[in-house]
Structure P
Amino acid sequence: MNFVRLILVCAITLSLAGCGPSFPKANLAGEIVSLCKKEYNIDIKTEVIGRTLAVYVPMPTLFDITFAIDEKAQEMIQNVLLAASRVSLSTDADLLFYCVIAQDVRLPEIQVIIIKYIDDVKRAFYTDISRDEYFKRTIFDININPQSKKEQTIKEIFKKYDLDPQWEEQVLDEFFRTSPLDLKDFGYWQNRFYVKDITKPEFFAEQIAYRVKMRMREDKKLSEKFITKKVDGSYEKTGAGADFYIKFDIPTSDLLSAVGQVSDIREVFRIIVDEAADCLYGYKFEDFNTVKIFDVNSNAHLLLTKENIYLYQRNRLKMDAILKGIQGIGGA
């Protein structure tokens, strides 16, 4: 994780130090390709999808034998991030986000994805937010390419049921090679970006989930007590407005502990409430009614209103008062 902190800090201090050149929106994708080739001798592929700049970085080696990001790969990713920041801040194109996808050409099924909200880069430069806050506002993930998993499943079905292979590509093209529905499905596969135009609410939802996962894993006491299996965030509009949904699967690591123990569940809810409130209040985002938090194991749930988030962040409402609203865990 130190590598991630390094590249994000560098993206602030270096790319913004000289915001001289302008990159016209007419050839924005080509400009960043030329920049990476000229200054870093890195070959990349790019595409502008709405207000999102997608960048693909193929590299000869991404991970070392310990499955940590290789030193040379770190440098390549850092340089591409610098270029993406520089271009995003020096263009007349109306961009909101950039997404960098790095893959080992020998093993493209595993990928590194970094998503940044461009306004955060500007605010960090002007010290409107701290470096730690800037880091928390970045989505950084190492995962198995969702599109590769999808296509592999279809190919296995064709093989298992001895279906005519001539229809395989047609089925994939017509039904499974589509734009992703959310950020978790982002990637690059077989010469194609699987990236959608990112909206601010879905970025905030994914960021809340990411903040929770990082806090659970980086805090030694929490990582020893809990197993963070899954945290998902989403944003949904309805006729009555809009709501955030945070669903989590974070059981205790103590096999002797009772499933759904009240104190354990409350502790996880406490962390999620804290991170959700910090994120949404930090962005001063108001286009929602509630944050609905669900524990998939115990079915415990909590409805966190926008008003309570603002009261909590202004120290006018205590966490214990918020947690009294948890439903589905007996006497809690």
Structure Q
Amino acid sequence: MIFDTHAHYYGETLFRHMAARGEVPRVEVRDGTRWMVTPTSGFPLVGGFVSLDERLGWMDAQGIDRQLITFPGALGPDVLPIGESLDLVRDVNDELAATCRAYPDRFAALAGLPLADMGKAAAELKRAVRTLGLVGAIIPSNYFHSLAGVASLAEVFAAAEEVGAHLMLHPGQRHDESLAPKAWPDLAMHRASTIDLHAGITQALISLMHSDAMARHPHVTWQVVNLGGTFPFVFERMDHIVATRDPSAPRPSTMVGEIVFDCASLGPRALELAVTVFGAERVMFGTDYPIFTSTVCSTALREARISEAERAMVASGTVLATLAKNAGRRAG
């Protein structure tokens, strides 16, 4: 069994709300085709962005049995002002739940939250899990770029603890940040979409590790995307710096706890390194569909130089064990 733990859902409800906006993010029509226009990109709403049949066909061709689909948080609709985001987020979460009910053996889902109001975000998380049957929520990782940012999510974490939610830290901006992308002088495709993005994921991971969020909320499970950014490569340097400059402090390599990591968009060498560093019981298969539709991730799972037992854990064992931990709590 292969369980894709990093895939996004774009549905007609989102497109309807976005079409009413004059500024990005919005949906606009170009030569008869709808386009999603975001602060960083634009793409036609075709294929798996709009068609569940095409999504399911792609999954079957890749050998993927199930997907954990998420609210498309990286686009920014969950961090719009609360007057714009509340109904949008609730309506899209309803559509996510309907999709899971229609295909219970193929999809589970993570909700979006209206993060401009933490009280309403906490309430929506409870509704999404206890009423809609979703397994948790996607959180923009910029909230984790400082310990103060992590603390700002206290109400959301308390709600997640109450309902046993699974939380995914995924690249995305805070509600109090500009949605305008950072300007690069050149090579923006590489600087923005890989180097800066993965450094940001690493920042989020170390904030989570050094905060008290995991200790205070033992019934929350935590997922950091893209193998924790650069962490598997740099953690030894981090340990070395701590040993040199603050010997009494804990080493980062000992602080990962039970965080799980998906391998979305990455290849076999990265997967091998992550399994070595984290252990296969902390690593999960992911694709970042429909942003990526290639065979890179399924090829990585097949070709990575890991044991067959480790391959089985990455394919589905880790995610099934993770989601089973608080299933009874989610059910109320």
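One of P, Q was used to compute relative contact order in percent (Cα under 8 Å, 6 or more apart), and the result was 18. Which label is that?
On the way: P: 11; Q: 18.
Here the read-out was taken from Q.
When volume of the Cα convex hull per residue in Å³, for residues 34-201 alone is compared over structures P, Q, which one is greatest? List each step's numbers first, then the result.
Numbers: P: 143; Q: 132.
Evaluating volume of the Cα convex hull per residue in Å³, for residues 34-201 alone on every structure, the highest lands on P.
Using FRET efficiency 1/(1 + (r/R0)^6) of positions 90 and 226 (r between Cβ atoms, R0 = 25 Å, to 0.05) for the comparison, can you identify which of P, Q gives the largest number? Intermediate values should be presented prior to the final figure.
On the way: P: 0.05; Q: 0.35.
By FRET efficiency 1/(1 + (r/R0)^6) of positions 90 and 226 (r between Cβ atoms, R0 = 25 Å, to 0.05), the leading structure of P, Q is Q.
Once volume of the Cα convex hull per residue in Å³ is computed for every structure in P, Q, the highest value turns out to be that of P. When distance in nm of label points 7 Å out along Cα→Cβ at positions 26 and 50 is computed across structures P, Q, the figure 1.9 traces back to Q.
Quick check for you: by FRET efficiency 1/(1 + (r/R0)^6) of positions 130 and 162 (r between Cβ atoms, R0 = 41 Å, to 0.05), which of P, Q is greatest?
Details: P: 0.10; Q: 1.00.
Largest value of FRET efficiency 1/(1 + (r/R0)^6) of positions 130 and 162 (r between Cβ atoms, R0 = 41 Å, to 0.05): Q.
No lab work stands behind these numbers, since they all come straight from the coordinates. Small disclaimer: the values here were computed from a predicted structure and weren't measured. Cβ atoms are built from the backbone, for glycine too; each structure is taken alone.
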